[in-house]
1. Can you tell which of 1, 2 yields 11.0 when mean count of other Cβ atoms within 10 Å over residues 55-62 is derived from it?
2. When you work out mean projected area of the Cα convex hull in nm² for each of the structures 1, 2, which one comes out largest?
3. Have a look at 1, 2 and say which one yields 2.35 for Cα Rg over 2.2 N^0.38 Å, for residues 31-94 alone, as calculated.
4. Given that FRET efficiency 1/(1 + (r/R0)^6) of positions 15 and 79 (r between Cβ atoms, R0 = 41 Å, to 0.05), derived from a single structure, equals 0.90, which label among 1, 2 identifies that structure?
5. Hey, relative contact order in percent (Cα under 8 Å, 6 or more apart) derived from one of 1, 2 reads 27; which structure?
6. Assign the value 0.00, calculated as FRET efficiency 1/(1 + (r/R0)^6) of positions 23 and 87 (r between Cβ atoms, R0 = 35 Å, to 0.05), to the correct structure from 1, 2.
7. For which of the structures 1, 2 does the calculation of helix-only ellipticity at 222 nm (-39500 (n - 2.57) for each DSSP H run of 4 or more, over all residues; to 500) return -10500?
8. For distance in nm of label points 7 Å out along Cα→Cβ at positions 7 and 111, which of 1, 2 scores largest?
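Any read-out appearing in this document is the output of simple, stated calculations on the displayed coordinates, not a laboratory observation. Note that the structure is predicted; figures quoted are calculated from it, not measured. Cβ atoms are built from the backbone, for glycine too; each structure is taken alone.
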Structure 1
Amino acid sequence: MNFDLSLQEIIENLLRLGIALVLALPMAFNREQSARGAGLRTFPLVALAACAYMLVGMEVYSGSDAEARVMYGIITGIGFIGGGAILKTDDHTVGTATAASIWNTGAIGVSVAYNRYEIALVLSLTNFLILQFASPFKKKPKAD
């Protein structure tokens, strides 16, 4: 195994991790202010972890099918975490937007790992705008 890291590689990886964290913050602040279960701790951690796992997978498996399996694992694992944010009662379900946002945050992390900052930025901005401004358009449940 090659454990030689240059200072440039270290700086690039730290920069990518920082960008993933920053792009997760708008959703984190929105969910935190909405008193949702996931917020300022969950969203940055998901983005950081997804980015880090992908960076390691890219380094270790470099272009092989195994690299794609790392991404599949991230997608599946984050979906599982998001599923924990969904609560269903007899008459309604809550947490689906938070769950979808957690999943989206994983995609932000993976996009940053692959230097696809334009995708990560669009994902972050779109997710934030939807969370921030779509609530008034959501149909309210009817009272019995």
Structure 2
Amino acid sequence: MQVILIQDVDNLGGKNELVTVKNGYARNYLIPQKFAIEANPSNLKQLQEHLKVKAKKEAAMLAEINKVIAVLKEGAVKIGAKTGTTGKIFGSVTSLQISRAIRDQKGYEIDRKRITILDDVKELGTYKASIDFGSGHNTELEFEVVSE
């Protein structure tokens, strides 16, 4: 019997997946527990429409991510920091400061939890950070620490 999974089921499949199972397993467990629905023509058509809408949303999101990556690669983001006479920073640059600098200078809001600073920033200069957009899309951002 073919069923469409409504949610992830261990050792069987993921949400919105069409799977073949034994009749008793489907009728006595999957369907009553609302883990799956029967794969009749009406439900299959709904599944195809749902997958088509999901693919369209993913394509739009991918285009937006590529646009943001292109803007971030255009130039370095400048971050001001208080420094001593030798050029050492009081404290350190954080991902929150980088996130705010991107918002102010590039116009994009990026969550600070997605930013990973690759080097230990203790002096003035140019450094790199990695930004993870999820689903395998990430980029490196160059930022420059300048004295305030």
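1. Details: 1: 14.9; 2: 11.0.
Structure of origin is 2.
2. Numbers: 1: 10.0; 2: 11.9.
Max of mean projected area of the Cα convex hull in nm²: 2.
3. Numbers: 1: 1.43; 2: 2.35.
Going through each structure in turn, the value belongs to 2.
4. Only one of 1, 2 returns 0.90 for FRET efficiency 1/(1 + (r/R0)^6) of positions 15 and 79 (r between Cβ atoms, R0 = 41 Å, to 0.05), namely 1.
5. 1
6. Computed on structure 2.
7. Derived from the structure labelled 2.
8. Ranking 1, 2 on distance in nm of label points 7 Å out along Cα→Cβ at positions 7 and 111, first place is 1.
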